[in-house]
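Alright, structures below, take your time with them.
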Structure I
Amino acid sequence: MNSAVLVIIGLLILAAFLAPRFGFVAIAKSYRAAQERERVEDALKHLLDREQGGRHASPESLGGTLDLSRTKVMSLVEGMENQGLLESRGGDLHLTPQGERWALHVVRAHRLWERFLADEARMPLEQVHSEAHRREHSLTEAQLNELDAAMGHPTRDPHGDPIPSREGVINRAEGMPMTLWQDDHPARIVHLEDEPALAYQQILAAGLRLGQDIRILEKNSNRYVLSDGETEYRLAPAVASNIHVAPLPISELLKRESIPLSDLPQDKRAEIVTLDESVQGFTRRRFLDLGLTPGTSISPELGNFFGDPRAYRVRGTLIALRKDQAAQIWVKPA
């Protein structure tokens with residue numbers, strides 16, 4: 001092989017390493033930058049979570065959450081201070097207004113992704129958290145607004161946590177732990193804590209879900225026995241404390257005077273009372289776009305020989321709904 005060929009090969013290899021956009025060096029720099037951004041955003045989420053809980057983060061709590069040595073934590077804190085994202089006051093770490101806005105953006109991205117993955121991708125609930133964490137670092141503000149609007153501006157993620165608005169407003173979480181609830185009052189599950197993961201998996205394995213109405217049948221130091229009127233659920237107190245409940249909403253009182261649209265007899269007219277609280281994201285947006293709003297008149301027409309889907313007349317238009325969709329719409333027969 002002559003020297004000219006060797007020079008050409010050498011130049012090609014050098015170009016592969018140093019190409020400004022696609023070279024190995026550029027790819028390595030991009031990867032390190034993405035890793036650093038993810039670490040900063042995870043740190044911002046930790047600080048925001050602590051501040052919303054009435055406490056402040058510390059280098060020690062940050063290192064424990066991100067699994068970093070003290071040297072790396074102090075380097076991270078120094079870099080975030082230089083970016084104007086946090087301030088060190090004594091042993092506490094405080095978010096600046098700029099840091100809080102960025103943290104809310106990441107939390108909003110995470111919870112919107114969880115809503116999308118659960119409702120539209122039909123991903124098992126025990127998997128949505130880790131997948132949303134992987135995706136939360138990739139969306140710009142404009143892309144996040146588009147996703148939010150496409151899903152009908154959902155207010156809660158699949159665990160019941162509030163989703164920050166595009167203005168950065170985040171409502172307080174509802175409810176209290178099941179272990180603090182009065183025994184003789186029915187309650188609605190409004191939040192399922194997904195950490196620790198083992199407790200969350202036990203809740204899902206038992207069949208409990210967000211929006212379910214339950215009552216405490218029995219409780220002692222060893223177990224809680226819950227019922228939704230059909231099934232009994234037995235949980236350890238530590239697991240039951242990860243279930244947050246609240247009083248039944250007014251919409252539940254309306255539902256008690258109504259029936260699911262799927263149970264409405266053929267050619268019987270009814271008025272839509274409410275959409276089930278489990279209807280979120282793109283599904284809720286579709287229902288509203290079809291005119292399925294409270295007070296609207298609706299009636300079944302053109303029955304399907306197989307029973308599913310079924311045609312309904314709404315605002316002078318025929319629409320088709322599957323049985324599971326119609327079961328999420330509560331109506332009062334005329």
Structure II
Amino acid sequence: MSDTLPTESYDVVVVGGGPAGQTAALYSTRLGHRTALVDRGGGRAAMMQEVHNLIGTREETSGNELLGVGKEQLEEYGCALHRDVIASCNRAGDDDRIALEGNSAVYEADAVVLATGFNDVRPDPPLPRTGRGLHYCLHCDAHMFVDKPVYVMGHAESTAHVAGIMLNFTDDVDILTRGHEPEWSDDTADMLENHPIDVVHADISGVQNGEDGWLKALEFEDGTTREYKGGFAMYGSEYNNGLARELGCDLNDDGTVDVGDHGETSVDGVYAVGDVTPGHNQLPIALADGAKAGISIHFALREFPRTPEALREAGPVRDEEVPGIPDELLEQAVDFHTYGGD
């Protein structure tokens with residue numbers, strides 16, 4: 001760890017400012033723990049043109065708008081926000097706190113939440129615009145293509161699987177292998193032969209967009225042109241698990257961080273939430289992950305009620321020791337709420 005960077009000390013540090021990370025930070029802050037959110041910016045949620053499948057949020061809301069409101073809420077409750085990139089991490093010393101070194105500071109905490117997500121592997125250009133014809137989340141966006149021509153780009157088992165699912169929404173589905181040899185099984189090949197799915201092997205040579213910026217058609221190297229409203233790229237994911245590896249967290253075979261029911265990893269004090277963990281990559285699920293981790297951290301860190309062992313060591317809790325919320329968060333909470341009256 002650097003000797004020249006300032007050290008910021010907190011109870012909880014959340015790495016990653018997407019929906020899961022923001023929710024974990026929100027719960028941790030509102031439950032009375034000094035919390036920091038360290039966010040490098042960007043991420044999959046920030047790229048969303050429209051938010052789908054989130055009750056109470058209108059579809060015209062963009063990912064950036066959603067995250068912007070979240071950061072405003074965090075600041076109002078007293079969470080510290082840092083724009084920084086965490087480069088390395090370890091145990092800080094004898095007190096077993098976790099130290100995270102960024103470009104601007106070292107952040108120390110009793111508990112760390114890794115909400116570092118993953119990156120979709122993008123196919124080679126030419127490509128439609130992301131969110132205007134090129135999509136990555138079937139469960140988010142399939143509804144957009146009801147009764148519209150759709151492509152599924154890729155050559156693995158997942159490509160054929162998604163193409164089959166899209167027949168629930170439209171009768172016009174193509175697989176675009178882009179010149180790659182299919183890697184799916186004989187059973188999958190048989191499934192494709194017995195469903196109305198065209199497999200196009202020629203690579204894409206050009207993209208045609210409409211006046212609204214949405215995909216209109218794709219041009220192919222064999223001279224053909226096919227109209228599409230949009231489609232899905234199926235080339236896998238690269239999980240941002242470097243910090244989890246450095247801290248010694250167990251990983252699954254696919255690169256996700258192995259977690260318990262409340263985001264706890266194999267390392268004490270380290271939690272992981274959202275897209276870096278197994279499961280469906282959906283906004284509501286990310287919010288639930290963050291909430292469960294925040295509550296679990298509160299159970300681990302909260303001051304009261306003290307255990308019988310702590311009471312035997314320190315004696316009865318004195319009036320001046322409660323409430324257990326830090327003074328700065330207590331003052332912020334009082335200012336935040338207006339109950340009327342004096």
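Read-outs throughout are calculated quantities, based only on the coordinates presented, and are distinct from any laboratory measurement. The model shown is predicted, which means the values in this text are computed figures rather than measured ones. Cβ atoms are built from the backbone, for glycine too; each structure is taken alone.
Listed values, structure above:
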item	result
Value -13500, calculated as helix-only ellipticity at 222 nm (-39500 (n - 2.57) for each DSSP H run of 4 or more, over all residues; to 500), assigned to which of I, II	I
Given 81, 48, 39 for Cα extents along the principal axes in Å, calculated: source structure among I, II	II
Parent structure of the calculated result 1.7, given that distance in nm of label points 7 Å out along Cα→Cβ at positions 79 and 295 is the read-out and I, II the choices	II
Top of I, II by Kirkwood radius over Cα pairs in Å, for residues 87-214 alone, largest first	II
When distance in nm of label points 7 Å out along Cα→Cβ at positions 63 and 247 is computed for each of I, II, the largest belongs to	I
Top of I, II by relative contact order in percent (Cα under 8 Å, 6 or more apart), largest first	II
